[in-house]
1. When distance in nm of label points 7 Å out along Cα→Cβ at positions 36 and 164 is compared over structures I, II, which one is greatest?
2. Comparing distance in nm of label points 7 Å out along Cα→Cβ at positions 12 and 108 across structures I, II, which is largest?
3. For which of the structures I, II does the calculation of Cα Rg over 2.2 N^0.38 Å return 1.55?
4. I have 21.0 for mean count of other Cβ atoms within 10 Å over residues 132-139, calculated from one of the structures I, II. Which structure is it?
5. Here helix-only ellipticity at 222 nm (-39500 (n - 2.57) for each DSSP H run of 4 or more, over all residues; to 500) has been calculated and equals -10000, so which of I, II was it run on?
6. Among the shown structures I, II, from which was the value 41, 23, 15 of Cα extents along the principal axes in Å, for residues 92-155 alone calculated?
7. Out of I, II, choose the structure whose coordinates give P(r) over Cα pairs in 10 Å bins from 0, in percent, for residues 20-75 alone equal to 22, 43, 21, 13, 1 when calculated.
8. Tell me which structure, out of I, II, gives 0.10 once FRET efficiency 1/(1 + (r/R0)^6) of positions 68 and 100 (r between Cβ atoms, R0 = 25 Å, to 0.05) is calculated.
Structure I
Amino acid sequence: MTTAVVRAAGRLGWAAGRALLALTLLCGVLYPLAVTGVAQAVFPGKANGSPVRVAGEEVGSALIGQQWRGRKWFHGRPSHSGYDPRASGSGQLGASDPRLVASVRRTRHEVAELNGVPPAAVPPDAVTGSASALDPHISPRYARIQSVRVARANGLPVQAVRALVASHTEGRGAGFLGEEHVNVLTLNVALRAAAASR
C-alpha cells in the first residue's frame with residue numbers, strides 16, 4: 001500500500017469521524033433538547049405524561065387505565081395485562097377463538113350481574129379489551145349502566161352520578177374521529193370528591 005493511499009484513507013476516516021461527531025451532537029443532543037424544551041414550555045402536562053393530581057399528589061395518568069375493583073368505583077375495560085404499561089399489546093385472540101368467545105360470555109354475565117342489567121344491555125367495551133390493553137376510556141353507555149351501582153355504593157343520588165358521567169363525557173377527536181368516551185380515572189376522582197362532600 002502506497003503512502004498516498006494511506007493518506008487518502010486517513011483523510012476519509014477523519015472526515016467520517018467529524019461527520020459522525022457533528023451528527024451525534026446535532027441529532028442526539030441538540031435536537032432532543034430543543035424538542036423537550038419546546039414541549040415543556042408549550043405542553044407541560046402532556047410532555048410529562050398527562051398526570052392526574054389530587055391535592056397535589058399524582059394519582060395516575062390520564063393516558064393509561066387503572067384496575068378499579070369494588071362496587072363503589074366505575075370500572076374500565078378488561079385488560080389482559082392488568083393495565084401494566086410494560087405489557088402493552090393485545091391478547092392476540094381472534095374473533096372466532098373459543099377462548100375469547102368464552103371470556104366475552106363470562107365477562108358479559110359478570111358485568112350484567114354486578115350492575116343489575118340484562119346481558120343484552122352490556123356494551124362491547126365492557127367485555128373486550130383495547131388493542132393496547134391500556135385504554136383509560138369507556139363508552140358513555142358503559143358508564144351509564146354502572147351509575148346506579150356506583151350511586152348506591154357511595155350513598156349518592158343516581159342523578160348526581162349520571163350528571164358526573166355526562167360532565168366527563170368527551171366528544172370525538174377533531175369532531176369526527178373515534179367515539180364519545182369517558183376517562184375512568186378522572187371520573188372516579190370526581191366521584192371520590194362528590195362522595196367526600198356529601
Structure II
Amino acid sequence: MKRALSKSKRHEEIRKMIAENPFLTDESLAEALGVSIQTIRLDRMEMGIPEQKERIKSVAENKFESIRALAFNEIVGQLVNFKLGEGGTSVFQPSKHMAFEKSGVIKGQYIYAQAESLAISVIDADVALIGVANIKYKHPVYSGDTLVATAEVIRKRGNKYFVWVKIKKDEEEVFRGKFILVSLDDRKER
C-alpha cells in the first residue's frame with residue numbers, strides 16, 4: 001500500500017501537477033495522489049486553486065487571445081487547442097435542452113454551430129462569413145455525448161479560406177464539414 005503524503009507534500013504535488021496540466025480533474029488528482037476527491041477539493045480551496053472548469057477558461061482566454069473573427073465567448077464549446085491560420089480543436093457537451101424531445105437526438109444546429117464557430121475562429125481574418133458549406137451528419141448525437149471538433153485550414157486563395165472540420169464522439173465521426181470562408185477585411189463599408 002502506498003504511504004500517504006503529508007499535507008504540505010500533497011499541496012506541492014497538486015501545484016506541480018496542475019502547472020503541468022491545468023485540465024486535470026479532481027478525480028484524476030485524487031487517484032494519482034491516493035486520496036479522496038473531497039480531500040483534493042479542500043486542498044484546492046485552501047491553496048486558492050480554482051476548479052478545473054475555471055482553470056480551463058483562464059488558460060484558454062490567455063492562450064487564444066489572437067482569435068480575430070469572433071469573441072472568445074462566441075465559440076460553441078471550449079477551445080482546447082488553437083493556431084491562427086492553421087487549425088484548432090474544441091470540445092462540446094450538448095445538454096438535454098438541445099435535443100428533440102421525442103427522440104433525444106441533439107438538433108443539428110448545435111453541432112453545426114460548433115463546427116462553424118471553430119472554422120471562423122481559426123482563420124486569420126477580422127470579419128468572415130461562411131460562403132459555402134458542404135456538410136454531412138453521419139451519426140446521431142445525444143445529450144451527455146462529448147464532441148471533439150478539429151478544424152484544419154487547408155488553403156487560402158485571395159480572401160477565401162478553405163477549412164475542413166471533423167467532429168467525433170469517442171472515436172466515431174458524427175459530422176464533417178468542408179467550408180469556404182470569405183474574409184470581409186477588405187470591405188470598406190460596414
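Laboratory data are not the source of any read-out in this text; all were calculated from the coordinates shown. Because the structure is predicted, anything quoted here is derived from the model rather than measured. Cβ atoms are built from the backbone, for glycine too; each structure is taken alone.
1. Answer by largest value of distance in nm of label points 7 Å out along Cα→Cβ at positions 36 and 164: II.
2. I
3. On the way: I: 1.55; II: 1.24.
It was calculated from structure I.
4. Label of the originating structure: I.
5. Details: I: -15500; II: -10000.
Label of the source structure: II.
6. It traces back to I.
7. On the way: I: 20, 28, 24, 16, 9, 2; II: 22, 43, 21, 13, 1.
Label of the originating structure: II.
8. It must be structure II, since only it matches.
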